[in-house]
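*Asks:* Before anything else, here is the set of structures, which you'll find just below.
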Structure I
Amino acid sequence: MAKELVGKAKFQVPGGKATPAPPVGTSLGKFGVNLGQFVTQFNDKTKEFNGMPIPVVVSVYNDRTFEFICKSPPAAALLKQAAGIASGAGRPHVDKVGKVSIEQVDEICKQKMDDLNASDLEHARRMITGTARSMGIEVTE
């Protein structure tokens, strides 16, 4: 009997620090997936991200097996790490909370290029720069 896709689940989990608690348990528990097995596989695959949120898409099959795909961390999390800040500005067009260089933006673009809807590096740079602007982070030359 062939494997049949029963469902998909999408959620974000801190890299290398997943637990069977929500959001993992609530998203995968309804499919009868072995949560401990998912958590250990996910933590082994994402241990180098050390707590940065990682979006994951899990495909669950009728025999309760699963496959998962890890995406790159959100642009906002990468920008906060590059700027060395804890959170974005409450009023981003008035208050500036940090600065990133164009080189740091290019590194983020290269890291996220597979997950961005951009045709080249210039378009990706504009997307990441827009995210930085909406967080109150200044992009310097």
Structure II
Amino acid sequence: MNLPGFPDAAPLAGLAGGVLIGLAAAIMLLGVGRIAGVSGIAARAFGLADSSMPRAGAWAFVIGLPFGALVVTSLIGAPTPSFAAPVTLVIAGLIVGVGTRLGSGCTSGHGVCGMSRLSQRSLVATATFMVTGFATVALMNAAF
């Protein structure tokens, strides 16, 4: 399926991915009683946050994220990714980490899990993420 003006778009793959993310979040909340916010789970895995989630469970989740992507990529194939320089990735990762701590969570926690629970803090955080993203795209398009 092609979208007009977006020849490389894969809306069905995006839909499938979104359904799987929502399903995983629902299973985690209903099955384990935990919110599937990646930053909180990663903080627990590295011992940076206290949680009722066992550290082994947090590590399983953190390791499962890239491993799951690797499995899917090996089964269906995907373009070879390209990455920024390691220094850039480390700096960007630190900035994102500080932002998740300041925002009391990441986009997955607020956007997927918090909004589905109608959390006021998550509604405000997600609106902030979206407005900031729109403004960044507008500025990048205007500058280049």
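Every number in this text was worked out from the coordinates using simple rules, so none of it is lab data. Remember, predicted model here, so these are calculated numbers, not experimental data. Cβ atoms are built from the backbone, for glycine too; each structure is taken alone.
*Asks:* Tell me which of I, II gives -10500 when you compute helix-only ellipticity at 222 nm (-39500 (n - 2.57) for each DSSP H run of 4 or more, over all residues; to 500).
*Replies:* Attributed to the structure labelled I.
*Asks:* With volume of the Cα convex hull per residue in Å³, for residues 19-82 alone derived from the coordinates and found to be 83, which of I, II does the value describe?
*Replies:* Answer for the origin of the read-out: I.
*Asks:* Could you tell me which structure in I, II was used to calculate volume of the Cα convex hull per residue in Å³ as 168?
*Replies:* Of the structures listed, the value fits II.
*Asks:* Between I, II, which one scores greatest on distance in nm of label points 7 Å out along Cα→Cβ at positions 35 and 51?
*Replies:* I
*Asks:* Using mean count of other Cβ atoms within 10 Å over residues 11-18 for the comparison, can you identify which of I, II gives the largest number?
*Replies:* Once mean count of other Cβ atoms within 10 Å over residues 11-18 is worked out for each structure, I has the highest.
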